[in-house]
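Trainee: Read through the structures below before going on.
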Structure I
Amino acid sequence: MLFSELGLQAAMLDAVAELGYKEPTPIQAGAIPHILEGRDVIGSAQTGTGKTAAFALPILSKLASHAPGPRCLVLEPTRELAVQTFENFEKFAKFTNLRIGLIYGGVGYGKQRDDLNRGMDVIVATPGRLLDHLGEGAVRLDGVKFLVLDEADRMLDMGFLPDVRRIVLKCGKDRQSSLFSATIPPAIETLITWAMRDPITIEIGARRSVADTVKHVLYPVAELQKPALLVSLLERVQWESAIVFCRTRRDADTVDALLRRNNHKAAVIHSDRSQKDREQALEGFKSGKYEVLVATDIAARGLDIADVSHVINYNVPEHPEDYVHRIGRTGRAMSSGDALTLFCAGEAAQVASIERYIGKKVERVKLSDFPYTYTALFDEDKLGPATGRKTLGARVGKGYFFGPSRRR
């Protein structure tokens, strides 16, 4: 199927052609026709499958040209996701006169008020700051014809559902709603029943699965040797760009400092960093200024970071869902990627939980010639050696071969 077969307006086809999109992804091919038809849509797909375009392209096609008042509202759980979605909408709307507005916290109100006064066709917002503007009377939502709740399960995790309900009540009743969520827990089911009308569900792939394009392995190690093993992996594994995930902000800062001491161009993002610092870190990583991005799970969902060759879990996530989302930062849009997880004995229970969640055993490997100290984890049956000097991903027996890094 081609984008030209989906019923999108010519301006949208020009935009996707300029962006180099050739064929729609499964979630795009599944959702776009239904949104164009006016159906409420629930979209569930693995990270990196192009879901923003799945709702942005048909909505922009239906909006067509500028008109008074916000007619589309997209709610996002985090500032980073809001910025990313806003940027995508601007790219897709390039050949129209539609106005796209961005509303999020952590920055001043002035420019946002000015944009609202000028009149926006589409507002991309986080719930808290949007409620502030609603409380001031700076914006009305009764003219909203298209409502998108993006990363709905993340909004649930962050405690935003009460705010979301307050916002939905202020939107036009004669609206078309779309909801995108990696998982659909009971609270989201309740929201769907309340906020949507006879929605059709587009589910691409199993909600608990890791993308087939990602090779993921576990590295058992004594806890005190985690820093040394991380440094050795980055020295010996062939990689282009990497995201290192940590459980806490303190761990993230510690790992960032460790990598900088070892001559890696690293940046860190977590909730204690200012919005400006987080944006600069993310943009620097995307542009290649930084080769490693160290992050807590604030970066695990939804961020559009292309061409990440490796994800490294320095800490095993507490929740198995977060493992799937972290790993989803690589192997995106059908490209290949590698995910490496360092784990110590104290994290064995979380690893077991992850394996139950995804329904498969993850291979254990050791890095050749690393001076391991003993840990009881080495006694597991599935632990295979990793020896040799070839490219990451070439399998021999139960292990992986590793070669020298292409990074200087």
Structure II
Amino acid sequence: MMTKARIDTLDNGVRVLTLPDPTLRTATVSVFVRSGSVHEEARDGGISHFVEHMAFKGTRTRSARRINLDAERLGADVNAHTDKDHTAFYMHGLGVHATAFVTMLGDIVLGSTFPATELERERQVILAEFTDDEDDPLSAAYRMVDLASFGTHPAARAVIGSRRTIEAVDRARLMAYVRRRYTGPNVVIGASGAIDPAAVRRAAREAFSALPAGSANRVLPPEWVGGLRTRRMAGTRQAHALLAFPLPGRESDDPVLPVAAAALGEGMSAPLLHELRERRGLVYHAHAAADLMDGWGQFVVELTTAPEHLEEAVLTVLRLLRRHARALRAQDLERARNQVLLRRLRAHERPGRRLEDAALALLTCERLPDDAHWARRVARVRSAQVAHRVARMLEATPAFALTGCLPPGTRGRARDWLGTLR
């Protein structure tokens, strides 16, 4: 049975989070840094992601090949990801190696030298990733809906940056960015699974006590803008539509938000898929989600359809949203509450995911998630609360992005479609 979480704070502000689970034989160790694309200046767009890539290209004591070999000889996975509000480095392997993982990750996060010989090669890798992302219609729709949502705020920019900013990054800027953003209060070291908590804490203190203390990386939340963006793209026979509305961020910890999204668009019996796919045959895929970040959020409805069905599909979505703002059927509320609860419990049965949710809550809210308390709050969500929250959400100007194979005149008609919300 999973034992109680513990948080220890080093003198420099680094927090060490341990989530032992004696029922497991494996462990996940992660380093979460409150440093993502939202913390970047415009000229450095994508630098957090570039740092993530280059961190594995050599340290003061290990080459890029040695970094991978040291993990793989233990049978472990080592990887990282960058999001808008954080970067994470992680290893997963046998529990007996958990303290070694702390040491290895400390070397990667604190000891990277960003060798010039590797930088140009990795720049080409990132540019290839950028091109692949740029050519994907759905990825393009998500980039455009963010721009429509947040305007000139850093939250609107893509995590990967632009071709211009990727080409401009140099070693000095990478190192300066790390010195500025990778400081004690912005780092959580987490270990979950078959771990010895005391040994993890000792290893973390040894590996991370040299990290400079500093202040928390904070950004003013974006103001919602809203608007329409369209992009016709060759090489596809599908049209993609993303409709977004403003939500409060992760710090709100409001169970009404995920329940509202699940009630509309999670599962084949949800109104979104039932109407669009099962009854009308308009789409293969449609989904609704409450995407919450540090300081802001979006309620996003996504659909992919044939160009000739685009108008009917979008108008159906808008009609369902209006209905969602008036009332919620008892069966949809029951389904949504259970889906939200099960999704969270299932996620927290995976050590890595439980660790990520806990670390991000700690960075954002200065507290850990409480699954039992969350379950009670989800159970108390009522239909009237969901309808009221959706109605307030719909008062904002929506952000609407359309990409792919778009029929002629789509942009002009799309403005009329949005007018049906009023």
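A short reminder: the numbers here are calculations on the coordinates, not readings from a lab. This structure is a prediction, so every number in the text was calculated from the model and none was measured. Cβ atoms are built from the backbone, for glycine too; each structure is taken alone.
Trainee: Computing helix-only ellipticity at 222 nm (-39500 (n - 2.57) for each DSSP H run of 4 or more, over all residues; to 500) gives -13500 for which of I, II?
Mentor: Derived from the structure labelled II.
Trainee: Also: 14.7 is what came out when Kirkwood radius over Cα pairs in Å, for residues 88-191 alone was calculated for one structure; which of I, II is it? Please report the intermediate quantities before stating the final value.
Mentor: Details: I: 14.7; II: 16.6.
Only one of I, II returns 14.7 for Kirkwood radius over Cα pairs in Å, for residues 88-191 alone, namely I.
Trainee: Thinking of I, II, which structure, once semi-axes √(5λ) of the Cα gyration tensor in Å is computed, gives back 39, 27, 18?
Mentor: Computing semi-axes √(5λ) of the Cα gyration tensor in Å on every structure in I, II gives 39, 27, 18 only for II.
Trainee: With distance in nm of label points 7 Å out along Cα→Cβ at positions 112 and 200 coming out at 3.5, pick the structure among I, II it was computed from.
Mentor: Considering all the candidates, the number was obtained from I.
Trainee: Among I, II, considering only distance in nm of label points 7 Å out along Cα→Cβ at positions 232 and 368, which has the greatest calculated value?
Mentor: The maximum falls on structure II.
Trainee: Figure out for me which of the structures I, II the number 21 belongs to, where relative contact order in percent (Cα under 8 Å, 6 or more apart) was derived from the coordinates. Provide the component values of the computation, followed by the final result.
Mentor: Working: I: 16; II: 21.
Derived from the structure labelled II.
Trainee: Volume of the Cα convex hull per residue in Å³, for residues 152-255 alone computed as 252: which structure among I, II?
Mentor: Answer by label: II.
Trainee: Using the calculated result 2.7 for distance in nm of label points 7 Å out along Cα→Cβ at positions 80 and 136, pick out the matching structure from I, II.
Mentor: I
Trainee: Could you figure out which one of I, II the value 16.5 for mean count of other Cβ atoms within 10 Å over residues 56-63 was computed from?
Mentor: Label of the source structure: II.
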